[in-house]
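Asks: Next up, some structures in structure tokens.
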Structure P
Amino acid sequence: MARWGIVGLGEFAQKWAKDVFENYKLEQNAPEQVLVAVVSTSSLAKADQFVRDLKLNQDTSVSTFDDYNQFLEADIDVVYVAAPNSAHFSLAKSAIDAGKHVLLEKTFTTSHEEAVILQKSARKNNVFLLEAVWTRFLPSTKKIWDLVDQKTIGDIIQVSADLSHLVPYEPQQRLFNPDLGGGVLFDSIIYSITWTFGLLRSKSSNYTTTGLTVASKSGVDGGATVVLAFPDLGAFGIATGSFYGESPPYAVTIQGSKGTIYVDRASRPSKAIVHVHGESERELDLNFEGLGYFYEANEVARAIKRGDLETELYPVDQSVEIVKILEEIRNKSV
């Protein structure tokens, strides 16, 4: 059984928790997941309301806190950090130092230096650490990546992925607020680069990077493109994201020497079209029950039970490497 605590009690954490603790059994042989504590350092009432809104059907009661250190003293196995990007490092570091396993919401940290410190601290304290890029753990993603590995469309030439949303401009809103780690590079781009990294970086460490950003009114990047070139593979990975419009109907294109796979969404793929040269197109229904956050939570619980400090499905090295890429592009754009 994995006993969870949550810090960062926003709307997303509410959605994540409902899916995980109500639906984790949808995956066969899933370990038991229990929420035991939540904390809001701004208000105990907010923590209480978060628990009431969840309406969880579990035997274990949920303790609420307004002090993070007291929260970390609770009987928690793993802390899910769902706070804004700017708070990721300090919250995760404190949890790790307290001997707690950590699932850290994307994007991992806002600097490469912080990412390295977290990785070293987790290893030193012998605790599990994972960036919560849920796409990596979805069965639909696995099916698509298996098709690629099986050479269904031949050798990969190019992977392009986009995750964009039309976001009304509000200077204090998290996505546009530099003090909260806002900007598309450290928000939706992580889903796009998951496809280029997962399908190309996994096959070669020899690559070069370039990127471009478009600044928003607040100064953070409102649009961005990250290009990875793999000379030994003869392939490109193109990751894009924007706050100024929506992604196209098929947001991921995997182009191979023998055909192409089109995927509907970069974050939660539910259908794909497989086009092999000389053959009829196939449409794949990849939908599944629940939102799918429970798949990453189940992987965390399994890894902890095995005694692993990370999961091979998404090693911490890759999170650290991606943060370095994003930071370099952001700094060049300033």
Structure Q
Amino acid sequence: MHICHVNLASGFSGGERQTLEMIKQQLKLGVKLSVVANPYSPFFSEVKALGCKVFAAKKFWNAHLQVKSEHFDVIHVHDGKAVHWAYIQNLLSKTPYIITRRIDNPLKSKSYRQYRKAAALVGLSTAICQQLKKVSTETKIEKIPSSPIDYPSDTRKIQDIKARFGNRALVIQAANMYEHKGFDVSIKAAEIVEKTAPEIQFVFLGDGRMKAALEIQASHLSNVCFVGKQSNMGDWFSAADLMIHPAYSEGLGSVILEALHCHLPVIATRAGGIPDIIDDGINGFLVDIGDAKSLAEKVQLVLNENELKQQLIDNIESSLEEFRIENTAQKYMTIYRAL
């Protein structure tokens, strides 16, 4: 079986990391793979380093002539531009394609035709699958979540992070600083916490268009620190005592999976696919969207109750079983073979 993965994103965020992990696992399974990727994305060089045959395509109308001699059994789409690439390739070669959708936003009507033409649609979460069902009642729709990524960690770097903040209790949020990630809610929660537990330190990891405004919002707080985008996430997950993710919307929340995989408890919102990961009170806590007061209360509860925190950690391992890459990769193989 020859699978062609297509991701034309120019950046290297959660979706590209998840695609890369799936490619690595399928290579372990002995699957023949080709990849169509944006040459300006780090994803391009990453998959090339794996030994995959990689075709460069910055736009969805690129590379169709280059792949003309290839005989793909299935095209697997991983981002919005790639949907249109696969649609064109299907018209040219009749190759079936499947789409993995990672966001829970309603689909734009201009993409309905491309989604309805797909042989199968995959949503990372229940919330995403519900949006897909609004577009097509006939196309097969499956829920296959992302899988946590293994990040390396270094004991000395972990100690350095802790020492940097005076070995205070660390609460982190790690995400691109966009409006829907809820950093503004985290800052409001930090303001509440500062009044009663100033020993708790909030550290925000990430960059983005909202960073300057968020720094202004938090400028009067002594318990908030912005450290920019970090590449050594394994060290931060290990150094932190808790992660928060009060997003307004979220397809699934790969960073939540990654934190849990490192046995770091998470408090997040009941947004999008997050409840697919966090079982409230079992392996983490959920709060309502925009509720800074409840977020602040839960932060203090978890950090003040060591027994409760340990119970959450103890429950994490079993809760991640369905998200393991070995399981998700096999689910995709089942879809491929059925086409």
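We did not get these values from a lab; they are worked out from the coordinates using the rules stated. Being a predicted model, the structure only gives us computed values, none of them experimental. Cβ atoms are built from the backbone, for glycine too; each structure is taken alone.
Asks: Given 0.25 as the derived value for FRET efficiency 1/(1 + (r/R0)^6) of positions 5 and 317 (r between Cβ atoms, R0 = 25 Å, to 0.05), which of the supplied structures P, Q does it correspond to? Could you put the intermediate results ahead of the total?
Replies: Working: P: 0.45; Q: 0.25.
It must be structure Q, since only it matches.
Asks: Match the computed value 0.05 of FRET efficiency 1/(1 + (r/R0)^6) of positions 101 and 277 (r between Cβ atoms, R0 = 30 Å, to 0.05) to one of the structures P, Q, and report its label. Provide the component values of the computation, followed by the final result.
Replies: Details: P: 0.05; Q: 0.95.
It traces back to P.
Asks: With Rg and Dmax of the Cα atoms in Å, for residues 165-228 alone derived from the coordinates and found to be 13.6, 41, which of P, Q does the value describe? Present the calculation step by step, with values, prior to reporting the outcome.
Replies: Numbers: P: 13.6, 41; Q: 11.0, 31.
Matching structure: P.
Asks: For the read-out relative contact order in percent (Cα under 8 Å, 6 or more apart), a value of 15 was computed from one structure; give its label from P, Q. Please report the intermediate quantities before stating the final value.
Replies: On the way: P: 19; Q: 15.
Computed on structure Q.
Asks: Taking helix-only ellipticity at 222 nm (-39500 (n - 2.57) for each DSSP H run of 4 or more, over all residues; to 500) from the coordinates of each of P, Q, which one would give -10000?
Replies: Working: P: -10000; Q: -12500.
So the calculation was done on P.
Asks: Same structure again: Match the computed value 6, 25, 34, 26, 8, 1, 0 of P(r) over Cα pairs in 10 Å bins from 0, in percent to one of the structures P, Q, and report its label. Please report the intermediate quantities before stating the final value.
Replies: Numbers: P: 6, 25, 34, 26, 8, 1, 0; Q: 5, 25, 32, 22, 12, 3, 0.
Working through the options, I get structure P.
Asks: Out of P, Q, which structure matches 0.55 when FRET efficiency 1/(1 + (r/R0)^6) of positions 61 and 189 (r between Cβ atoms, R0 = 41 Å, to 0.05) is calculated?
Replies: Working: P: 0.55; Q: 0.35.
Structure of origin is P.
Asks: Can you tell which of P, Q yields 0.50 when FRET efficiency 1/(1 + (r/R0)^6) of positions 21 and 245 (r between Cβ atoms, R0 = 35 Å, to 0.05) is derived from it? Could the numbers behind the result be given before it?
Replies: Working: P: 0.50; Q: 0.95.
Structure P accounts for this read-out.
Asks: Further, regarding this structure: Check the numbers for FRET efficiency 1/(1 + (r/R0)^6) of positions 29 and 53 (r between Cβ atoms, R0 = 35 Å, to 0.05) across P, Q and tell me which is largest.
Replies: On the way: P: 0.70; Q: 1.00.
Comparing P, Q, the top value of FRET efficiency 1/(1 + (r/R0)^6) of positions 29 and 53 (r between Cβ atoms, R0 = 35 Å, to 0.05) belongs to Q.
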